[in-house]
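Presented below are the structures under discussion, each in the form of structure tokens.
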Structure I
Amino acid sequence: MRSIAAAAAGLIVLAACLEPVEAYPLTLEQRERLKRYLPRTFTRLEAKDPVHVTLLGDELASGYTPVESAWEQENSLFTYPGIFLSLMAREFFYPASVRLLNPPEGGTEKLTEYLGNEIRFENLATRGGTAYDGLRRAMSDAFLHGPDLLLINFGVHDARERIGLDSYKRALQLIIESARQKQIDVIVMAPSWTNEGAGAMQWGITRRYAMAARQIAGANGVMFLDPGRHLVRWGGGIDPDTHPVAAMEIVGDRMKRIFYYGEDGLRPEILVPGPDAQRFLGQSLFDELLDGPRESDFSFAGVAVHGTEGKIRVAVSIRNQSRDRKQGTIGALAVGEGLVPNDPAKRFEVGPGESARVEFTYERPEIGEAGDGEVRYFPLELDDEVTRFPFVLEDTFESELVDLPLRIGPVSISWRAKQFINVTNRMRAEWRMRNGTSEAVTGTYQVGFGKAASDPVSFSLPPLGDKDFEAIFPFEPREESEPFYDELWVQVTVGKMTYRFRRTLEASRDIALGEEIPLRRREATAPPSAGGNPGGAPAYARFEADENFLYAIARVGDLAIPDRGDVAALRFSLTVDGRSSSEVRSFGSVAPLEFYFRANGGLGSLAALPIGCFGSGYDRALSAEGLKGFYRVEGDQREVIIAVPRSYLYRHEWKMEDALSLLGVRLELSVADPESGPGTFEARETIMSHAPALVWNGRIVSRLDPRDARSLATLRLSRQPVRSWSIRVF
């Protein structure tokens with residue numbers, strides 16, 4: 001009977017959330033909430049004036065469906081942002097509801113035939129979109145039509161592509177700032193659940209980003225809505241006699257209904273919610289818009305400490321704020337891929353006003369041997385003030401999310417500087433040490449780069465305090481021009497315990513015009529201690545420039561390129577940061593130009609020319625016709641030439657033969673898999689100029705994303721070779 005009651009309670013919750021709500025009048029609390037967070041939009045809604053809403057996000061919001069019969073492909077009217085806006089239109093008596101301004105070709109722009117006032121909806125979300133893509137659009141065309149409200153919904157692919165939380169937060173911050181400079185209201189939506197990740201409950205991959213999005217929204221005073229907090233309710237409640245691990249398995253299995261597409265959904269989906277979940281989310285997020293987040297019967301606190309062998313122990317305090325005795329199960333989700341709970345679920349029982357304590361131990365996966373012979377563990381976040389631990393709790397009747405951002409004691413490290421430029425004979429490391437305890441901490445630290453290490457240095461930190469440190473190392477430039485990779489670490493000793501915090505760095509020599517640089521396979525872009533093997537370079541490239549063009553030229557060398565007839569066999573990607581020299585090498589969003597060529601040579605085709613691809617501030621729509629790519633095949637000589645017009649790089653000062661006139665650049669050459677289908681391009685082999693990424697067994701563990709302008713190498717518009725290097729920490 002208990003299990004039947006728990007399941008029925010879960011169904012009642014879902015049914016209640018799907019019931020239609022009566023529109024208007026708003027309560028006083030709802031009005032105050034809307035006036036606080038959406039002052040411009042609320043004023044226009046009350047006046048029945050036209051409202052323009054712009055969406056920046058990924059395919060979860062854009063309208064993509066993995067099952068064609070579910071809804072109209074790429075039409076966001078059928079996904080939770082569109083449903084959310086249709087409920088807004090109904091609440092404020094807009095009889096024509098929502099008009100999608102840019103529907104798919106031949107697609108639906110309205111779901112009603114009524115005439116009258118309407119909400120105009122501009123969908124700029126894209127498949128695979130990340131916060132970098134949102135930043136690029138925010139700095140170019142996102143606000144061309146004067147939106148009243150901006151919806152921001154990124155994080156799924158940021159998590160999947162291992163974009164650092166510091167970069168994710170920084171991009172969100174800049175998007176919000178760009179919107180508010182134009183008095184545009186902003187709603188930040190957290191990334192939804194995805195059914196993937198490490199650990200027993202494979203649901204935790206996006207939660208760090210959801211917590212980070214909440215932090216940025218709160219710091220800017222903009223509205224934050226969290227799809228994950230609503231969808232977790234699909235887990236329902238579990239019979240209290242159930243084993244805790246089994247209870248969390250049941251919750252996870254129920255949550256898979258989020259991705260149910262009916263009998264047509266033959267392939268399991270892990271990213272895009274199905275039709276029922278889309279409707280549920282649209283309604284739930286609109287309810288949260290009006291009434292705020294649901295209150296929990298519990299409050300939570302936690303303490304995290306470093307253990308031995310890379311382990312981290314977390315104690316969670318669960319306080320019952322209700323008048324009833326509570327019992328249930330709390331399950332720990334993995335923190336990304338780097339912290340995996342080895343005891344995933346615990347039972348608890350707690351009386352009214354009382355607290356219960358449960359403990360979890362997390363392990364960091366081993367990723368090989370470090371340069372000093374010690375075990376190398378999966379790295380923690382590069383630069384985040386806390387570690388973000390997610391949990392799922394069920395209390396016999398329903399499930400809810402628990403997010404605990406915690407400092408790890410006794411100390412943790414965040415790397416303040418991720419990039420160093422104009423390095424010749426010395427390199428500076430900068431980091432922040434954080435006290436994760438409520439007591440003062442004293443100890444010693446050492447810092448190391450490659451084979452060099454400092455002597456122990458004493459330090460002290462106040463309770464929960466921070467302190468910045470730096471160290472100078474001798475830097476030994478290499479004669480060859482290719483990048484090299486090494487380790488940077490800080491070792492901290494507190495009492496009898498010693499902890500070593502490791503990062504990887506990439507050093508690349510600044511490039512002069514005409515200078516040849518090697519293109520290497522990805523496995524060469526790792527330090528030898530992490531399995532790196534530079535080997536021979538299969539191709540070489542160089543840059544040239546004149547008053548009218550920037551040229552990227554690659555000698556293909558010994559690459560075996562399959563003859564696929566009229567289908568592309570070779571892809572050449574060129575990324576350029578064309579901002580002014582004072583901005584190049586700073587944080588910003590860029591996008592590659594991707595040219596495709598047949599094996600027998602000839603003119604290439606450009607896949608697209610993304611607006612803003614040359615960096616922040618490039619807001620003009622440029623014609624792809626102006627960019628030229630040619631693959632020349634003459635006997636054994638094979639060469640790809642890309643020409644970018646100087647006029648397209650209009651934000652750059654373009655001072656020829658001036659070593660201080662800089663561009664950011666990256667090259668990547670991919671050979672098609674001959675087995676890939678007609679009209680498709682699946683890479684069999686890829687070589688590149690450089691890649692700030694830690695690769696282990698063919699898998700990227702951490703990296704500086706190639707869409708981040710800081711990841712690019714420095715090109716100087718001069719033929720005079722230089723001895724300066726750029727260093728990136730990741």
Structure II
Amino acid sequence: MKTINRPLILLLVVAFFITILPLSSLAVNQQPVTLQKAIETAKQKFAIPPSFTEFTSQFSNNNNQPTWSLNWRATGDTGGYFSVSVNAANGEITAMNLYQPGDDTNPAVRIPSYTAEEAVKLSESFLKKVIPGYLSELRLIPPMKLSENTYQRMNEYTIRWQRVMDTIPVRGQGAVIRVDKFKGTISSYQLNWTYATFPSAARVLSVSQAGQAFRDAGMFELQYLVAPQYRPLTQDETAEPVLVYRLTHKSGGLIEANTGKPFIIPSGQYLEGLDIYGGAGGAMENAKRVAADQAAAVELTPEEQEEIIKHSKLLTQQKACETLFRWVPAAKGMNLRSAHLEASYGEPQNRNWSLSFIRTDADNNNFRIYARLDASTGELLSFSYDYPRNSFDAKKAISKEELEKSARQFLNRIQPEKSKYIRLDADIDDRSAAESPTRFFNYTRMVNNIPVPNHGMSVTVDSTTGEIVGFDLNWPDLKFPAPTGILNSEQAASLYLKQQPLTLSYFTLTAEQGTRDMYLAYIPWNDYDSGPYMMLDARNGKLLNWAGQPLPEPPATDAFNDLNGIPGQREINILGQMGFFREYGSSFKPNQPVTLVSFLRALILARDSDSGIYDLDDTEILKRAKSRGWLTENLTPTTALNRKTVGKIIIRYLKLEQVAQLPDIYLNSYKDLKKGDDFIGYAAILKGYKIMEGKGSVFSPTATVNRADAAQFIYRMSRVNLN
């Protein structure tokens with residue numbers, strides 16, 4: 001009998017557990033920065049709130065960026081957390097988040113305690129403390145170029161610091177800090193930084209050379225834009241197509257800095273921090289959004305369906321099914337599971353039949369068909385056929401050309417007229433499509449030989465059998481403007497670059513395998529919301545966002561230029577930064593009497609947080625104020641307000657007028673308000689909240705209020721809690 005070497009076996013077992021099972025633990029411990037060191041670093045930089053006593057940690061290594069995630073939470077029901085991320089390779093703090101439950105106050109006017117400029121200084125001090133060695137490579141993006149900083153309802157300022165290398169911006173990298181507008185605390189911080197070798201910028205093209213290369217590349221295509229609807233249209237409304245030039249080149253406008261060639265991102269790769277530059281060969285603008293009018297429908301009850309069919313010349317349910325069977329014969333052998341007559345979303349005057357069929361075979365496999373038909377014309381709007389498939393063998397697949405031929409033949413049969421005005425779209429990713437059991441073909445609608453993105457037809461074909469298993473039609477009846485009086489493509493390109501100049505920039509190109517390479521290219525850029533716009537109006541050349549809205553005019557946020565020596569200068573400038581009293585741009589005119597319409601416009605802005613208030617005329621301002629009960633007097637918009645009228649309007653805004661009118665309960669502090677004066681209650685409340693007080697024992701109810709005083713009254717209203 002062979003002798004067993006027990007010591008050797010034990011040694012092998014121990015070696016197995018040491019070398020095989022705890023590999024991840026060993027990888028963690030082998031990092032230059034241990035968990036203990038990471039905790040020490042965090043506590044040296046930050047004061048952890050004493051109530052956050054529950055601690056957890058986690059280690060991760062994504063894209064070769066080893067990170068310690070440290071988390072402190074409050075115990076019990078108090079809530080709140082504090083988290084810090086530490087780079088396990090070099091000990092740098094890469095992220096911080098602080099959340100402490102706030103109070104439930106509801107101020108009458110939400111006014112920040114800190115200006116955006118003060119928030120910038122706080123963020124800079126934070127960076128000096130947390131990552132002092134990085135500050136020399138960071139450039140501040142003016143905070144008011146970020147749209148989120150113009151929204152009054154946001155509780156935080158977003159302060160973005162762009163990384164630069166030898167004055168060249170490194171896109172997608174830098175620091176983002178959020179500062180609480182009311183407390184001045186740093187609520188979050190994120191550092192995105194790549195430690196890489198940067199290509200030389202010694203022999204790059206000039207901006208003018210890059211611009212010429214951009215214009216020569218044919219970046220733009222003339223298109224009709226039908227902007228997506230944010231709400232259903234009424235029967236009296238119709239969508240209005242607009243002629244636009246859209247940047248459709250696969251490069252997305254990127255120009256290689258050394259060669260002048262369009263820089264096309266390889267499939268499966270992407271530029272870090274720039275979501276619109278996805279890795280499907282520039283498919284960021286070609287990817288199809290589902291049309292808004294297909295996103296939902298208004299369902300009708302059976303009784304409503306019957307009544308509508310009776311009084312309208314609509315298809316019955318049976319006729320709708322028979323029409324479907326003509327184009328989708330497989331549905332004929334199935335059971336009708338549901339049928340609904342619906343009002344089309346976005347087109348309330350139209351009615352559609354929504355049909356669902358199902359069949360279960362002997363092996364308990366389900367076959368399903370979903371379809372929509374126009375209940376008036378019988379036109380098939382969409383269908384999808386879902387059935388169990390055997391494992392897909394790409395070698396047995398029909399060629400792309402033959403499948404597309406089948407799709408085209410189907411369209412010629414089902415839509416012989418519309419199929420004359422379509423264009424086949426290129427595949428977003430032809431490689432992955434070839435490996436799919438079905439093949440999708442999208443055809444864009446053409447009007448005046450101009451494409452209408454997101455409108456047209458699509459067909460899905462079984463890659464093995466060639467059967468049509470899906471169809472979709474989006475072809476609303478719209479009035480398209482004639483392509484006359486528009487810019488040519490060269491003019492469009494020049495205006496585009498005038499508004500978004502080509503900027504030499506570094507980019508990090510990341511592949512699916514996790515590799516990250518640094519490139520140097522020119523990109524059309526503006527700092528507003530940190531990204532380029534891809535469209536412009538074909539008639540006036542103004543930049544448009546994806547929804548067809550023009551680039552917002554930068555809000556007037558600079559300090560007023562005529563407040564030197566005026567009491568409350570800081571408070572008035574905070575209001576100005578929020579958009580208050582901007583009738584005169586950068587001038588405030590502090591000693592000018594405040595008019596009724598100016599004061600009411602400020603109060604509406606305080607309540608609604610909508611800077612579009614300046615687009616409303618005086619009549620509309622007074623109408624809104626009266627509808628809210630703030631104005632009961634018959635005054636003209638330009639009336640110069642006195643203290644009594646201003647006081648009454650403020651009390652109504654605070655919804656305290658009924659309380660103010662209670663008789664014989666208020667102490668009269670002012671000798672110029674006689675006994676029985678109906679304003680005594682108003683004056684007492686205004687004084688109690690320290691919104692409007694008199695001078696000693698004199699209130700001066702008939703004295704004219706200037707703009708400086710009116711602004712301070714609104715600022716002080718922030719002290720009032722409406723809860």
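Taken together, the values in this text are just the output of simple stated rules run on the coordinates, not laboratory data. Since we're looking at a predicted model, the values are computed, not measured. Cβ atoms are built from the backbone, for glycine too; each structure is taken alone.
Ranked by distance in nm of label points 7 Å out along Cα→Cβ at positions 37 and 69, which of I, II sits at the highest value? By distance in nm of label points 7 Å out along Cα→Cβ at positions 37 and 69, the leading structure of I, II is I. For the read-out percent of Cα pairs over 47 Å apart, a value of 23 was computed from one structure; give its label from I, II. This figure was derived from I. Here Cα Rg over 2.2 N^0.38 Å, for residues 365-564 alone was derived from just one of the structures I, II, and that gives 1.42; the source is II. Quick check: 26.6, 77 is what I get for Rg and Dmax of the Cα atoms in Å, for residues 133-348 alone, calculated from one of I, II. Which structure matches? Going through each structure in turn, the value belongs to II. For which of the structures I, II does the calculation of FRET efficiency 1/(1 + (r/R0)^6) of positions 469 and 589 (r between Cβ atoms, R0 = 30 Å, to 0.05) return 0.50? It was calculated from structure I.
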